[in-house]
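For reference, the structures are reproduced in the following blocks.
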Structure I
Amino acid sequence: MFTILLMIILVVLVVVFCYFFIGRAPVSEKIVWGVNFSQMQAESLKLDWKETYLAMMGDLGVKNIKLLTQWDWVEGKRDDYYFDDIDWQIKQAELHNVKLIYVVGMKTGRWPECHLPEWTDNLSKQEQQYALLKYIKEVVVRYKDSKAIIAWQAENEPFFNFGQCPWYDKDFLVKEVALIKSIDATRPVIISDSGEQSLWFDAAKVGDIVSSTMYRKLWFGNQYGIGFYGSFPIPPVFYYRKAQLIKYLFNKPVICGELQAEPWAYRLFVDVSLQEQEKTMNLTQFKENIEYAKKTGLGESYLWGTEWWYWLKQTKNKPEIWNEARTLFKK
């Protein structure tokens, strides 16, 4: 009996391995390319964030942006909302005919991932969630009539325990999505998940669109330099087959919302040398990641790292990646 059970398990493992790791996906040539943009990230690199934003749309020719916004920047004081900067970003997108995915919530990307205002520190989890829903309502009501916004994204990788976050709550995510839909029933809600460490089933159950991350070369280790640089041993077909499962089981589309195009070092890349940064991202790696994304068969990809390209160009006299990106977006 034990031998039969072991054989069944081995057969299942072989089948699963072959499904996810053997074969090729149809190569996507007509991909919708976009970028992620974070005002916080631009400012942390000591860039003029408005100049950076306009250069993306004007010089690069970007027509699709996933806009990362922060709760603590908007509501630094309770019930006192500062929307001027986001108003400007959305207005410029409208003027340039750029399509936006608006990321809203507590965990919206860029370290420390969760961006709660300081005034929430002494609140209970329930009180924080009540305040967060109120903030989300303010955002969606304010921007639901913008012609630039094509989708909302509720949180960023809400099922992936990464970052400095006070809690993770699947049931609350459902409430966030329901609130967004109750205010704006016309636009889809995207839920993102780890491309390498998830099957995306939870994301597909909650969202209208599943968004995957896609990281190729990064640091495996701690912040003290103990570890190594390496790549996930994942072929492009891995993403395609998972996307096919989501399509078959949930009838939901899958996009790549976060394609690595900046360094991932043992510390935040702004705290390491340029030489260290280039161990995980340089012009060659940038091109390889673009080709890899094409081979996944996904039809829409948003590159992560635009602010870094501009920083290289403006402060390090290294415009090579920026120029390569321009070629990509203006094809």
Structure II
Amino acid sequence: MFKPKISKSLIIYVSISTILVLIYSFMFNYLMHTYEHKDYPFITWIYWVIVSMTTVGYGEIVFYSLIGQLFTVIVVLSGVVMIFGYLFPLVVTPQLEKTLRRELPKRVSLDFKNHIIICGYNQLVETLIVELDDDRIPFVVIDENESTINHLIARKIMCIHGDASDEVVLFNSNICLARILIANQNDEKNASIILTAKKLCNVKIISLVEDIAKEGYLKYAGADQVISPKTLFGTYIGRKAIDPLTDHLAGATQFFEDINIVEFPIYPGSSLISNKLKNTNIRRKTGANIVGLWTRGRLSLNPGPDDVIKESSVLLAVGTEKQLEALKKLTR
């Protein structure tokens, strides 16, 4: 059976109010008997005090003596303080906020499976979330920050509020039915998440690492793969920084003899910008084949002749070193 929870502040308020009403009631009786020479039943004492404290003031029972009028002023002012200074800001408003506050999700459905669990949300995984969503790969984000969870809920992204190193939270994410868990918090927290996850079941774990020196530490904890975003990003930036200054192909991958595959970012001022692939005549001019086109973070394999090359695009090309060097000049 459901039992409503009564807040501590409400209990304190009711207790103080009851004591104050009783004190004022007996004082009312004393002053009324002593200075006004009138006697009223106990219920009338309570009635007068409550009417005065709530500032209703019907006026059928009044003091004519100076001390009685001063007492009335004190009762009225204390009632204003109790209602507007304590009841509303400290009792009513917090209760309304608690009632109206959206209940945060604590678990996924029992049939949710073959999903990816992302422990910790930040901008680093934003692109991952977009890619997973585009590819319709199920995933859930676990985060203990309430505002982050509300942000994800507003975007209709499946999420769970809680500590990812907690067994109950991971169990509620259906970890034993998941395909991958990604630990995306600080190194110490990631280690705790990995140990907890491995204790529950043998799920594949990918852990991000802030300090590359702690890679072994996370692998020892049970991570199947450890990735350092700083190292990857630094390598990528370094390659891109020297790429425009060199004549040789940077980042080329050879998969057949004399055949390489390379990514070519389109630089501002390139003659390829705003042209359709069929109008660039890349194959005729260079001999290289365009097998992929990155645009706004999305890869299109075997792009069509009507696909437009934009300033933010990246070409994925296949060819000999000579052919790819010729294509490189067109992307400048």
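FYI, it's all coordinate maths here, none of it is from the lab. Model, not experiment: these values are computed from the prediction. Cβ atoms are built from the backbone, for glycine too; each structure is taken alone.
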Exercise. Given that percent of Cα pairs over 18 Å apart, for residues 197-308 alone, derived from a single structure, equals 67, which label among I, II identifies that structure?
Worked result: II
For this session: Determine which structure produced the value 7.9 for distance in nm of label points 7 Å out along Cα→Cβ at positions 85 and 317, calculated from the coordinates; the candidates are I, II.
Result: II
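Between structures I, II, where is FRET efficiency 1/(1 + (r/R0)^6) of positions 21 and 77 (r between Cβ atoms, R0 = 25 Å, to 0.05) highest?
Working: I: 0.00; II: 0.95.
Biggest value here belongs to II.
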For this session: Could you tell me which structure in I, II was used to calculate log10 I(q)/I(0) by the Debye sum over Cα atoms at q = 0.11, 0.14 Å⁻¹ as -0.89, -1.11?
Result: II
For this session: Compute relative contact order in percent (Cα under 8 Å, 6 or more apart) for each of I, II and report the one that scores greatest.
Result: I
